[in-house]
Each structure stands twice: as structure tokens, then as C-alpha cells.
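Undergrad: Each structure below is given as C-alpha cells.
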Structure P
Amino acid sequence: MDSTPDHRDLPPLAAFLLRWLRRLAVGGGALLALLVLAELATIPFLTKRSDRFLRAGLANGQPVWIDNVFFPYRFATARAARPAPPTVVPQTPAPGTLRVALLGGTAAVGFPDASFGIGRQLEILLRHRYPERPVEVVQLTLAGGNSHVLREAARDLRRLRPQAVVVMTGNEEVAGPYGPASSLGRFHHSSRIARALVLFSRTRLARLGSAARDRLDPARADDQAWRSRESISLRGRMSPRDPRLRSAYRSFRKNLAAILRQATAAAPAVVACTVPVNLRDCAPFSTSFLDDETAAQEVREILRAAVAAETTTNRTEAARLYADAIRRDPNHAEALFRAARLALAANRTAEAGALFSRARDADALRLRADSRINDIIRADAAEAGVSLLDAEALFAIRSPQGIPGRELFLDHVHFTFAGAHLLAASILDRLEFLRVFEAEPTGAVPDAAAVAAELLYDPWGAAAQLEAALDQQFHPPFRRQLTNAETLAQLTAEKNKADARAAAFTRANACAIFDRRRAARPDDPWLAARTADCLLHADAGAPAEAAAAAALARWPHRFEIRARLALARALLDQPAAEGLALLREPDEDAGYYDVAQAIEVGRELLKRKQPAAARPWLEYAWQRDPWNSEAASALAEALHRIEGGDSAAALLRSAIERNPDNPLLWEDLAVQYCLLGNWKIATDCFRKSEEIAPYRYERLLKWAKAMMRLRQYSRALKPIRAYLAAMPDDPEGLALLADIQKRYPAQTEPPEEDAPKEKSARKFPWE
């Protein structure tokens with residue numbers, strides 16, 4: 001007799017739940033089977049790209065682990081993906097090798113690339129400390145990578161067989177991949193769903209879906225590029241009171257715990273680092289307001305009064321008003337930051353430090369690790385039984401007045417060379433304290449200056465780093481920061497000094513210096529790549545070609561190295577077709593990396609005033625990806641220099657036909673019509689851009705600059721005044737206005753001649 005209970009004999013509620021559980025089990029099984037069949041069905045159409053951070057390969061006939069340049073495609077659109085630092089290491093470490101794995105996100109990588117980051121500096125320190133032993137620092141780091149990404153990268157730790165693993169992650173947990181404020185996380189607020197989506201990204205099916213989406217809507221990926229820059233202040237904003245933050249913290253805790261488990265299973269020693277950030281010289285990116293509009297308006301009025309009092313040096317009254325605003329709204333990030341600076345100026349350092357920390361925690365655009373993130377790191381490290389390096393506390397100790405700022409950070413999270421050296425030296429100290437290596441150190445630890453010389457952190461390297469930081473400050477969300485003007489001023493002054501030092505190098509001297517430095521370690525592809533960069537700056541084509549070829553021999557899979565070699569050969573008048581063949585070898589799956597690098601080569605040639613040489617590179621990029629607005633913009637610039645504005649305008653109109661909702665294309669077209677003297681159409685194009693992306697203040701600056709190029713000073717007044725109304729402290733805008741005032745004393749604008757009667761009625765001549 002069957003003793004299985006019949007659900008009809010159960011209470012009604014229990015019977016109902018049992019029926020639905022059975023239905024869900026059957027439905028879940030059917031769905032899983034369907035997904036498996038769909039995955040199998042993709043095999044004839046797609047070659048299997050590795051979903052791992054590292055892939056197996058051969059170098060000189062020996063099995064090696066190589067960084068998988070397509071790993072970032074799982075977490076970003078193909079055009080936005082940036083590869084990890086290059087890696088080629090033996091699958092089995094040679095006897096006596098000191099191998100350390102560094103796992104981290106943006107801050108761990110280095111800025112603008114890994115040439116001078118933590119990993120490279122740690123490698124140099126280890127080489128000097130243990131001169132008799134081979135050293136390998138393997139970087140499982142990724143720009144923009146958060147704990148969702150790094151949990152996947154950590155799957156390769158066991159394959160590496162390192163003696164130690166260093167983990168540093170915590171930035172971009174909210175706005176990064178699968179964060180609740182990201183484009184990939186907008187449909188969920190559950191850590192389980194986020195994890196399921198990450199696991200799904202391993203499949204061919206996910207890759208096919210992404211490819212199909214891009215094919216059906218090719219303009220979307222291009223739109224995302226500018227929207228991620230221009231609308232991040234809106235898309236990524238999240239109040240400290242937002243319940244979605246709890247999801248971000250839960251996901252981070254689960255991911256970090258999993259990463260530490262994988263690390264402890266792979267290596268005898270694991271170091272977890274808290275995440276230091278710029279507190280003193282990085283204002284909050286955005287401020288959230290009280291839900292009660294009346295109360296929020298009262299706080300805004302108090303804040304305006306406080307700023308006015310501070311401007312008139314009535315600091316006592318300003319401090320009282322800031323305190324009142326914070327009392328009414330404890331999460332008002334701007335008020336907290338302004339109050340902190342005022343307290344610091346009065347030498348109330350403890351109070352200032354607490355306020356700076358609160359301002360960081362209240363930042364509505366959460367691009368920095370906050371206090372809660374670092375508390376989770378400390379708790380998870382203790383629970384996992386791994387060593388904790390409290391880098392947040394360390395940076396505070398080593399900073400003036402105990403508050404980290406510009407001396408250790410280029411921006412909000414990226415380290416200066418000195419900041420990266422401080423952290424690398426601290427990691428080395430911790431590894432030696434843990435007695436990770438079965439060897440006694442016999443060498444001294446070099447200081448930052450010695451490491452800089454060895455890594456070719458020369459004036460050109462410093463200038464390149466500062467240029468990247470400067471460029472960043474001209475774009476959202478940095479452009480709208482309270483500290484933007486003073487950051488721009490300082491970075492500009494530092495870059496001018498680096499440029500002056502670089503100008504002292506003659507080409508011959510530069511070649512000799514770099515050859516000597518590289519000769520000390522001829523097998524280091526990093527130094528070869530850096531040498532190529534430096535020699536390209538010096539327009540030394542032949543030596544740059546040799547250095548780039550040496551780097552490519554070790555890193556044949558890296559598209560940016562191929563681009564360096566191609567640029568060097570272009571400077572030696574090699575036909576562009578040969579360089580393009582190098583950039584995209586036959587039957588190779590290049591993704592979009594070849595397009596990005598072709599644009600880079602084209603732009604470098606434009607900088608060198610060689611538009612004819614740049615043209616085939618940019619045409620290649622445009623033909624390969626005709627929806628790429630960056631390719632269209634660069635090619636239009638080349639055509640303008642070669643054939644004139646008519647050709648450039650025609651190309652931009654063609655690009656707009658494909659992607660009519662890209663405001664950057666409309667702005668470029670407007671500039672072309674300015675240069676052609678057609679003010680009416682130019683103004684209409686600028687207004688069309690404004691309709692698509694309101695409050696993109698950079699277009700006003702672009703408009704004013706176009707008028708200045710044509711010496712149309714009266715027509716430049718209106719856009720530059722509108723720009724400064726939105727960005728009153730911007731040094732570039734102020735300098736441009738001063739130049740107009742000097743050249744055009746009348747200070748009167750031409751009459752409005754082109755205002756459309758109806759927005760929808762406006763037609764362009766080519767329509």
C-alpha cells in the first residue's frame with residue numbers, strides 16, 4: 001500500500017504551496033533543459049572563446065598562461081571593453097620562482113595603464129629584495145572591475161599556483177558591472193540574480209545574444225559610450241538612504257568571501273587590503289536631497305548663505321550655517337565637504353577628517369569605496385583567517401594632517417606614482433612578515449625615485465599620466481565637482497613642468513638613455529613597450545620600431561602593441577595597408593580592438609599633422625564599424641584638413657543618418673558648418689544636440705572655440721557666457737572669455753537670426 005501522503009489530505013494552504021513547488025520544479029527543469037539545448041545549438045555558429053581570465057597558450061614551445069583579451073567582453077559592450085594588463089607566465093613556475101598574484105580593480109591596475117601601477121612596482125621591489133630568485137607578479141586586475149568581475153577572475157588562482165595572493169577591491173560596487181546603479185544591474189536588486197547573470201555570461205548563448213543585439217541595433221553600443229560619460233551623474237546617483245545599497249553591500253560581502261576562499265585554496269598566504277581613496281581633494285560627485293522639497297529648499301538656502309559668508313571670510317558664521325545645514329540633512333554631501341574644508345583650514349583636523357569621511361559616504365555617485373565597504377573587508381578578512389593590510393589607515397598616517405589627498409592620488413581613487421609605491425612597499429613588508437618566501441632577503445628596498453628610473457617613469461611617462469588625469473577632469477562627472485577648477489590648475493601646472501623636462505631631451509639623447517635602461521633587462525616586455533612609447537614621443541621611428549617589435553615578440557596577442565609597431569612603421573613611411581594587416585591578422589577574432597587601435601593610430605598621426613597618413617587608418621575603422629561616432633569624428637577631421645569642410649560635413653551627415661540620436665556627431669557637424677561660415681545650420685545642429693542631451697555644457701565650449709578659430713568674437717560671446725553660467729569656475733572657460741574680451745572690447749552679441757519657430761518644424765538642407 002502506497003503510504004505517500006496525498007496533497008488533498010493536507011490543509012488548504014499547504015496543499016496550495018505543494019502544488020506550486022511541484023510546478024516550479026517541473027518548470028525550472030524544463031527551462032534548464034531548454035537553455036542547455038540552446039547552448040548546444042550555438043556550437044556550429046560560434047567558436048568557443050574562453051570565459052576565463054587566463055587562457056592556455058604556448059611561448060617558445062612551452063605551455064604558458066596568457067591574459068584573455070576577450071574576458072572583459074563578458075561585463076561590458078565590445079566597444080567599451082578594456083583588456084587587463086598583459087600576462088604571459090609559465091603554467092608551471094620554474095624552481096625557486098617567487099610568484100605573487102595581485103587581484104584587484106581600477107585602483108590596483110594603475111592609471112592610465114599598468115606601466116607604473118602597484119603590480120609593476122611590487123615586481124621591482126621583489127627583484128631588488130631577492131636578487132637571486134626569479135620574480136613573477138601576475139596581475140589579475142581589470143579597469144572598472146568590481147567584486148562581481150574579480151570573483152570570476154579568481155577562478156584562475158589555483159592554475160597559477162602562487163605563493164601569495166593580494167586582494168584589493170571595493171571601488172565601483174554600486175555603479176560598476178551588475179551593481180544596482182549600473183546599466184547591467186538596472187533590472188535587479190538581488191545578489192542572487194546578479195550572480196546568476198554573471199554565470200550566464202560564461203555561455204556561448206550570452207555571447208550570441210550580445211552579438212545579435214549589436215547587429216540588430218548597432219547604434220546602441222555607440223550611444224552607450226557617450227551616455228555612460230554624459231549621463232553617469234544621473235544614472236549612477238544613489239542616495240545613502242536608497243534600499244538598493246543593501247543589495248550592493250550583500251553582493252560585495254558574498255563575492256569577497258568567495259574570492260578569499262578561492263585565494264586561500266590556491267596559496268599559502270593571502271593578504272586582503274582595505275581600499276584607500278582621496279578624501280581631502282576630491283569633492284563628492286553628486287549630492288542627494290531630502291524627499292521633502294520644502295525642507296530640501298531650506299537646506300539649499302542655508303548652504304548658499306554659508307558659501308556667501310565663507311567668501312567674505314566670515315568663517316565663524318559659515319561654520320555655524322554649515323552645521324545647521326548638516327543638522328537638517330545629515331547626508332548632504334556638499335555641505336559635509338565644505339564644512340570639512342573649513343574645519344581643516346582652522347586646524348581642527350580630527351573634526352575635518354570625520355567630516356571628509358562622512359562626505360565620501362554620502363556621495364550620491366558612489367565611485368569610491370565607502371566606510372561600509374572597508375568595514376566589510378576587515379570583517380571578511382578576519383572570518384576567512386587571512387592577513388589584513390589596512391591600506392586606508394596606512395594612507396591616513398602617511399598623509400598631511402592625517403587625511404589622504406592629492407599627494408597620493410591623481411583623482412578620486414587612482415594613485416600617484418608615490419601612492420602606488422607606498423602601497424607596493426607595504427605589501428612587500430606584509431609578505432615578509434608572513435614569511436611567504438622560502439628565502440632570506442639579501443637586497444635593499446629601493447625608494448620611489450629608484451623604482452621610477454627602472455620603470456622608465458621619465459618626464460614623458462609623467463606627462464602621459466598627467467595628461468590622462470587632465471582629460472578626465474574635462475568630462476562628467478569630474479567636470480561638475482566642486483574641486484574641479486583647483487584640480488585642473490594643479491594638474492596643468494604639474495604637466496607643464498613635466499613637458500618642460502621632456503623638451504630638454506633631444507631625440508638622440510632619448511634614444512641613448514632608453515637603450516641603456518632597457519639593456520639592463522632585455523627580456524622585459526614592459527620596458528620594451530615603455531621604450532617604444534617614449535621613442536614615439538620623440539618621433540624616433542626606427543628605434544621605436546625595434547622596441548615595439550621586441551614587446552610584440554613576448555605579447556603577440558596584444559592589439560595595442562601591434563598598434564605601436566604599426567605607428568612606428570607609419571613614421572618610417574611604410575604603406576598603411578601593411579600596418580593594417582599587422583593590426584588585424586587573417587582569420588583572427590579581433591572583436592573591436594582592431595577598430596579602437598586603428599582610431600588611436602589615426603589620431604596620433606593627426607597630432608603629428610599627417611592627415612593623409614591618418615586617413616586610411618580612420619577609413620578602415622569607419623568601414624569596419626560604420627556606427628562608430630569616434631571613427632566618424634576623427635575621419636571628418638582628417639578629411640577637413642585634406643579636402644575641406646564640405647567633405648567632412650558630408651561624412652558626418654552620413655554618420656548621423658545611421659545614428660541620428662548621437663549628440664556628439666551633431667556637435668561635430670555644427671563645428672564644420674561654423675568653419676564653412678553657415679551660422680544658421682551650425683546653430684540648428686548645436687540645438688539638435690541640446691535636444692538629445694540637455695545640459696551637456698561641453699558643446700558650448702566647443703561652439704565658442706569654433707567661433708574663435710574664425711575670429712568671430714561676437715558670435716563666441718553667447719556660448720561662452722552660457723557655459724560660464726553653468727561652470728563659473730572653469731579655468732578654460734574663463735581664459736577663453738578673457739581672450740574674447742581682449743580681442744573684442746565691444747562685448748555685444750550679434751542679433752538672434754536663427755531661432756526656430758517650432759522645434760519640430762526645423763528641417764536641414766540635406767533632409
Structure Q
Amino acid sequence: MEDRFWAKSTEETIVEHTQKLLERYTQLQKNYPEIPVNWDLLRIACQYHDLGKMNKLFQEKIREGVMKKDGEIPHGLLSITLLPFEQLEERYERKEIKALTYAVALHHERNLSEIEEEQYESEAEALMVLIEEFPFDELDLPKPDEIEVPSVIYYKLRHKISSQDDCFRESVMLKGLLNRIDYAASGDYQIEYPANFLNKNMPKVRESWRKKHSDPTINWNEMQKYVQTHQDESLVIIGQTGLGKTEAGLLWIGDNKGFFTLPLRTAINAIYERIRKDITDKTEDKYKEQVGILHSDSLAVLLAEQEENKEIELDQLEGYLTETRSWSLPLTVTTLDQTFDFVYHYAGFEQKLATFAYSKVVIDEIQMYSPDLLAYLIKGLKEIQDFGGKFLVMTATLPPYLLDLFEKRKLIWKSNDKLFLNHELLERHHLQILEEGISAEAVSDLYGSGKLLVICNKVRKAKEIYKELSELSVGVDIHLIHSQFIRKDRQAKEKEIQDFADSEEEGIWIATQVVEASLDIDFDLLITELSELNGLFQRMGRCYRKRSLVNREQPNVYVFDGGDQVTSGISTSEQAVVQKDIFDMSKLALRNVGSGIYSELDKMTIIDQTYTTENMKKTDYYKRIETMLQWLTAIEDDGKSAAEVRKLFRNIQSRNIIPEDVYKNYSEKIDEYLELLPLTNKELESRGYKNPKMYKQQIKSQLEDYMMSIPEWLFRNCLKGDQVRCEQIGRYDQVFFVKGIYESDVGFQVLKGEKEDNVW
């Protein structure tokens with residue numbers, strides 16, 4: 001009678017589905033035996049989680065193909081009535097049994113508010129007849145002697161485990177891993193691949209350095225050796241730029257499950273490509289089992305890879321994407337918003353936190369995060385550490401107030417006693433302070449020859465300098481890069497500036513903060529507006545990146561600090577590029593030091609002396625971090641949905657749009673995408689598309705090639721000015737077209753409403 005009890009509409013039985021879970025349970029335990037979970041209880045959770053599906057109403061529903069039957073009780077609630085509580089009480093503590101019960105009962109997030117105790121008990125009793133026919137022996141389980149609704153000491157209807165419950169940790173681990181195992185079984189993918197490639201392949205990186213420089217003595221530097229020696233500890237590492245932080249992070253992760261997080265997608269793409277091409281195993285596309293990329297545009301990266309490798313079918317790409325999104329790969333290169341949203345404790349957060357419990361997390365470029373993201377990061381690292389995971393924070397300049405915030409939140413880490421420095425590159429920058437606002441005329445006067453990088457704080461200022469400098473005819477090509485280009489143009493510009501930096505050409509590039517930490521470029525001269533000190537020193541890393549000063553008397557960095565005024569993008573608004581109080585603090589510190597040669601040690605010392613907790617406590621920036629930390633703690637148990645949290649976490653301040661000028665130029669292609677996207681999977685299948693679900697993701701990503709983001713306030717101004725039209729592409733999705741001027745070399749400008757901007 002086994003085939004009587006279905007688990008899926010595909011006619012997969014409860015026994016078959018459960019056996020798939022047990023296979024993935026074994027796979028998980030084999031690959032990561034050190035996971036801090038009670039493996040016996042997790043196995044029991046896998047065996048019992050779907051037994052409640054044998055009930056009459058569920059079987060009718062699944063055979064009829066309907067969403068719900070009147071009077072139906074969520075099957076997880078019925079599954080726990082079959083648990084052998086007497087035997088469990090002989091072996092486990094109360095909190096462990098409670099964690100097991102809640103993990104099984106709530107493994108699917110369901111609304112239980114309208115269920116009454118009498119209804120629950122009645123449906124449970126109805127199982128008595130069915131258990132006589134169910135093949136428990138197929139799952140190596142004893143047939144229950146009775147049906148028992150759990151005592152309130154183990155489960156209380158409509159109650160959910162909170163962070164204050166004594167079984168919180170056990171519940172998170174059991175429910176989180178049960179969910180991951182269940183989803184992997186349902187999706188027919190591997191729950192975890194073994195972490196076995198970094199330790200054996202990282203020496204190949206070192207060997208390639210030796211071959212490149214014809215020097216067999218080249219070895220890991222002090223920083224890289226340090227993290228390798230302290231692989232079993234959480235670390236905070238401060239070292240100058242150009243020391244090989246990426247390699248250090250990978251050496252620290254070693255043969256463990258790891259997440260490498262960065263704030264900017266361009267940097268993520270670059271590191272992913274390096275790992276994929278140079279560090280993963282080279283046989284049979286083995287990288288698909290070893291490293292994944294996860295951010296809002298990761299599908300576009302994978303589709304570009306598909307273009308390079310025509311034999312990759314959409315089905316293969318779908319499988320790789322699914323396993324990446326499910327955290328099945330040993331190494332994931334990603335953004336904070338894709339990983340740390342678990343701090344909200346939304347419905348289903350347990351999967352992420354349970355995975356972090358046996359993972360190592362690298363945090364790179366921490367100084368670039370906003371106050372909100374810093375708060376998420378600090379709270380997230382604390383929870384990861386409490387559950388058994390480890391972290392590595394790497395940065396060239398770490399403000400001391402951040403370490404104080406770490407200590408205040410009781411994070412535990414080890415740090416290097418002395419700064420990691422490249423003694424051959426201690427003096428790379430001769431800085432000249434100019435107490436005035438930046439202008440095209442000043443830039444022209446300062447430029448002589450070579451490669452010049454000009455960095456402005458705001459897009460509008462960068463455009464202004466670009467246009468005015470072009471009119472001055474400085475005798476070399478001038479280029480512009482910022483955030484307000486459509487995706488395909490911006491990607492082309494990122495490649496162009498990288499190729500330019502690697503060439504022997506002369507010319508000028510004008511940019512915004514998009515180049516601060518995302519691109520490995522080296523220019524001869526930097527002219528920049530002052531933003532704040534961390535940002536300034538990051539910008540300086542784009543000039544003489546791997547070179548020592550040649551002419552110590554000649555500045556190679558010019559900083560315009562605004563004189564008696566502020567530079568662009570500075571205000572008291574939360575959306576400012578830099579808060580005015582931080583800017584004022586930075587300007588004062590810079591002027592106190594004055595112009596001259598800034599060694600790597602000098603930069604770190606200035607940061608240490610400027611961004612103290614005492615100084616920062618007076619700023620709105622610091623107060624925002626503290627406020628967010630308090631708020632995150634206050635709301636962690638309020639049961640928000642994953643969709644609500646995504647909106648909160650990303651702190652939506654921008655809107656994706658297609659400029660009308662872009663539509664005019666590419667209307668045929670864009671109209672093709674708009675016509676296909678609203679179609680159902682069946683309609684696409686009828687047109688000959690073999691994998692309609694993946695195909696829709698593909699064309700949506702291709703449509704995004706013609707999109708860019710603008711600030712939310714600007715979008716609303718355009719709405720008021722009747723400059724926006726909307727196209728519906730399905731029940732929930734829309735595409736917005738905004739009137740304005742778009743030029744592939746300058747970017748986008750709306751027709752009106754652009755009074756100020758905070759984008760870069």
C-alpha cells in the first residue's frame with residue numbers, strides 16, 4: 001500500500017521522498033561531520049517530517065491538484081503526533097525534544113492562527129486508521145502504538161521559537177538543516193559538495209608567481225602566512241593595499257565551507273573569475289562544484305560565461321544557479337545583502353544561520369559599508385560566532401571605533417600585533433592639498449602626461465568636469481565612468497578602463513567612487529575631491545598601486561578639499577555621499593598633517609587618530625549604527641516574511657529604469673523581450689522553448705542590459721513631472737521608462753528634477 005501515500009503531485013510517495021532526504025542527510029554528514037548539530041535528532045527529523053502527509057485531506061488535495069482543502073491541518077503539525085516521545089525522553093533533554101518537535105511541526109512556514117485545538121486533535125486521531133497501512137518498516141521506523149498531540153512543554157500551537165527560548169540554538173540548527181535537506185531532495189540537487197580544492201590548489205597560485213617573475217624563492221608574505229597559521233580563529237587583519245588580501249582570505253578558508261563577501265559587484269565578478277579560472281580544478285567544469293557567484297546580477301555573469309562556452313546548455317546553467325543560490329557549493333563569492341539578511345530572523349532564516357554555523361566568512365572592504373549595513377554586519381557576525389562559525393575581516397584602514405563596536409557586542413577575534421606592510425612599497429604617494437573646489441581648468445593645469453584619474457564624489461560633478469575638460473582640448477582622449485550608465489555600457493567601460501590601465505596609452509579617466517575598490521587599476525596621477533579619509537586612501541590605491549615614488553619632490557596625488565565650502569556630495573542628509581560631520585573631521589585631520597609624502601604607516605596612523613570612538617560618537621553616522629543595532633535586536637522575533645526583509649535589508653533608495661533614449665535605439669530588441677516575458681511557461685513551451693522557466697530568467701537578464709538605477713527621490717520627481725511610462729511584464733513585474741538624455745559616453749540625465757544627487 002506504499003503507493004497510496006503520495007508526498008508530491010509527481011506521484012512520488014512519502015517513503016520515496018523521505019529516502020531522498022536520508023540520502024542527502026548522509027551526504028551532508030559525510031562532507032561536514034563537524035557541524036554542531038545532534039545528528040541523531042536531525043535524522044529523526046528527516047524520517048518524521050512528512051509522515052503527516054498520509055492524512056486523508058492532504059492525499060485528496062494532492063490527487064485533485066488543488067491548493068488547499070477545507071479543514072486541512074498543515075502536515076507538519078500532524079507529523080509530530082507520530083513522534084515516539086517516550087523513547088525520546090529516555091535519551092534527550094527537554095530542550096532537545098522541544099527543538100525537534102518545532103523543527104518538524106514548522107518546517108514549512110504556515111499560518112496557524114485559525115487552527116483550533118479541537119480541530120487539531122480530531123485530525124490527529126484520524127491518523128490511527130491510516131498508520132495501520134503505512135509502511136513504517138521501509139523507513140526503519142516502529143509503527144506508533146498511539147497518536148499523541150505533544151504536551152505544551154514540547155509544542156504549543158501558534159507559538160514560534162524565539163531567540164529567548166532555551167532551545168533556540170538547537171531549534172535553528174535542526175530546522176535550518178532539515179529545510180536545506182528537504183529542499184535539496186525536492187529539487188533533486190546535491191545539498192553540499194566537499195570542500196577539497198583550496199588547500200591543494202592555492203600552492204599553484206604561488207608557483208605561477210614564481211614563474212611570472214622567474215624567481216623560485218617567492219613565497220607567501222607575512223600576512224598570508226599569518227592567516228594560514230590561524231585558520232581556526234576569527235581574525236581582524238590590517239594590511240596595506242597590494243599585499244594579496246584575496247589570496248590571504250582563500251588561504252584562511254582552506255578546505256572549509258566559505259563565503260567571500262565584498263561590497264561591489266565588479267570586485268565580486270573579478271574575484272570569481274580569478275578563482276574559477278586559476279584556482280578550481282580544471283577537469284570537466286569542476287568549478288561548478290567548487291565556487292559560485294551570488295549577487296543581484298550574477299545571472300548576467302553566468303550568461304556571459306555561457307556565450308564564451310556554447311556547449312553549456314540552459315539546463316546545466318539552471319542546475320549550477322540553483323546549487324549556488326542554495327549554498328551547496330563549498331565557496332561562494334557574494335554580497336552582504338545576499339547573506340546577512342538572516343539578522344532579521346524572518347520566517348525561514350534558520351537555513352542561513354545553520355549553514356554559517358559551520359562556515360568561515362571573509363569580510364573585505366568593510367570601510368565601504370553604510371551605517372545600516374555595518375549594523376547588520378556586526379549583529380550577523382555575533383550570531384555566526386555564537387553558533388560556531390568564524391570570520392575574517394580584512395582591510396587596509398580600519399577605524400578604531402569599529403573595533404570598539406565589535407568589543408561592545410562581545411565579538412571575539414585575534415589580530416596581528418603589528419601592521420602588515422610591503423616594505424618595498426611603503427612610500428607610494430606624495431599628496432598635495434588644494435584648499436578649493438575642483439574644476440576642469442585646475443585639472444587641465446595639473447595634467448602634463450601619462451595616465452590621469454580624476455575622482456569626483458557625485459555623478460553630476462563628474463559629468464560637469466568631463467564636459468568642460470573635453471572643451472579645453474587637453475590633447476589626449478578623455479573618458480567617463482560612473483553608476484548612471486545602462487548595464488551593458490557600464491560593463492564595457494569597466495573593461496575599457498582596465499585595458500587602458502594595463503596599456504602604454506596616455507589619457508584621462510574621470511570617475512566616481514565606483515573605482516575606489518572595485519577595479520585593479522594603476523594610474524600615474526590622481527586628482528580627487530575629498531570625501532573622507534577612508535575613501536581618500538582607497539582612491540590613492542588606484543595610483544602608483546604597485547610602484548614606489550620615483551620623484552619624491554613631485555606630487556602624484558592632488559586633493560581638492562573645497563576650501564571654506566564642502567565638496568560635492570557632502571550634506572547632513574542620510575542619502576549624502578558622506579555626512580558633513582565626517583567630512584569636516586576628515587578635512588581638519590588632513591590639513592593638520594598637511595601636504596607631503598604619505599607612507600602606508602602614515603595613512604593608518606591618521607585613521608587611528610581621527611576615527612576614534614570619542615570623535616565618532618558625536619556624529620550622526622555613529623548614532624545611526626547604534627540605533628540600527630538596537631532596532632535589529634528589538635524586531636528579531638516579530639515574524640517578518642522573507643520578502644518584507646529583502647525590502648528592508650536592501651534599504652531601497654533606487655529604481656531600475658530604461659531611459660527613453662535607450663529604448664529608441666534598441667526598441668526592436670527591448671520589444672521582443674517585453675513580448676516574451678508575460679507569457680506563461682506553457683505558452684513558451686508551445687513556441688519551442690525547452691526550459692521556459694530558465695529562458696524567462698535569461699531574457700529578463702538580457703533586458704536588464706538596457707537598465708540603470710536612479711535615486712528613488714529622482715524617480716518620484718520624474719513621476720510628478722509626467723516623465724515616466726510603465727509596461728507590465730507579468731502579474732507582479734513592471735518596467736519603467738524615463739524621459740531624459742542618454743549618451744553612451746556621458747550617461748543619463750533626466751529632463752528636469754535633478755536638483756541634487758547622491759549617486760556615484
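Undergrad: For structures P, Q, which has the highest computed value of volume of the Cα convex hull per residue in Å³?
TA: On the way: P: 227; Q: 180.
Structure P comes out on top.
Undergrad: Taking distance in nm of label points 7 Å out along Cα→Cβ at positions 283 and 635 from the coordinates of each of P, Q, which one would give 5.0?
TA: Going through each structure in turn, the value belongs to Q.
Undergrad: Given a value of 0.75 for FRET efficiency 1/(1 + (r/R0)^6) of positions 107 and 323 (r between Cβ atoms, R0 = 25 Å, to 0.05), calculated from one of P, Q, which structure does it belong to? It would help to have the intermediate numbers written out before the result.
TA: Numbers: P: 0.15; Q: 0.75.
Considering all the candidates, the number was obtained from Q.
Undergrad: Ok, one more. Tell me which of P, Q gives -13000 when you compute helix-only ellipticity at 222 nm (-39500 (n - 2.57) for each DSSP H run of 4 or more, over all residues; to 500).
TA: Working: P: -18500; Q: -13000.
Comparing all candidates, it corresponds to Q.
Bear in mind that the values in this text are calculations on the coordinates, not laboratory data. All of these numbers come straight from a predicted model, not from anything done at the bench. Cβ atoms are built from the backbone, for glycine too; each structure is taken alone.
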